[in-house]
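Alright, structures below, take your time with them.
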Structure 1
Amino acid sequence: MVNLGKIHIGDVNTDIIILCQNTNTSDSNVVIDFSVDTGTYQIIVIDPDGNESTHTASLLNSPGTDGKVHFVNGDSTLFDEKGAWGFKAKLTFDAGGIFTTNPVYKEVLG
């Protein structure tokens, strides 16, 4: 889940929030509890041409029991064209394992 308002070309300080969930054997989504599964987190941004850029993310609300990671865009050149942009989280856990969420797409306006 990406919880964003409208994004425009050149926007700065856009907070990209992703809700990270695991699908269990019953085919139900369960929020990842980062207080149990600590590690490092990244958000991958996919531009309309399919190019990816990786950004360091952090927990939105420590200790992370809500499963949300986020990245605040500090560069006016990130969103440089209008179109459908993708966002996904890459989670690297200290106990082992690297997981990537499915991308969610958001329209960037001109």
Structure 2
Amino acid sequence: MKPSVLIFEASARAELVREVCAGLEEESVLFAVVSRGDSTAEALAFSAANESLLGVGVGIFGSSAVMQMKNFSVDNPVFRVDNAKLSEYRKLGINAARAVKGGMFI
């Protein structure tokens, strides 16, 4: 598998997944979307971050999205978005990419 930000989703709204992916694409960071069984956004993000070669993962469950970094506590995500405007999900994707590249979060 290529080094990429992993996005683990379960029962996620398709437009939210698209916006997170669009944010990563804007920053030219590779990503992969993987469907997983039912869980929580936090648990999905934690697993994604720890399985990603880049150490950054996103979990999306329903309308909740979480960005996590490897070795951070599952209970302490870096970013969380719930029931927000689509632009907030795109920002989460941008911030995941910037975590990889060492840039400033927005």
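Bear in mind these aren't lab numbers, they're just calculated from the coordinates by the rules spelled out. Everything numeric here is computed off the predicted structure, so don't read it as measured data. Cβ atoms are built from the backbone, for glycine too; each structure is taken alone.
The table for this structure:
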read-out	value
Comparison of 1, 2 by distance in nm of label points 7 Å out along Cα→Cβ at positions 78 and 94 - largest value held by	1
helix-only ellipticity at 222 nm (-39500 (n - 2.57) for each DSSP H run of 4 or more, over all residues; to 500) derived as -12000 - corresponding label from 1, 2	2
Structure (1, 2) behind the derived value 14.4 of Kirkwood radius over Cα pairs in Å	1
Highest-scoring label, criterion being distance in nm of label points 7 Å out along Cα→Cβ at positions 6 and 62, among 1, 2	1
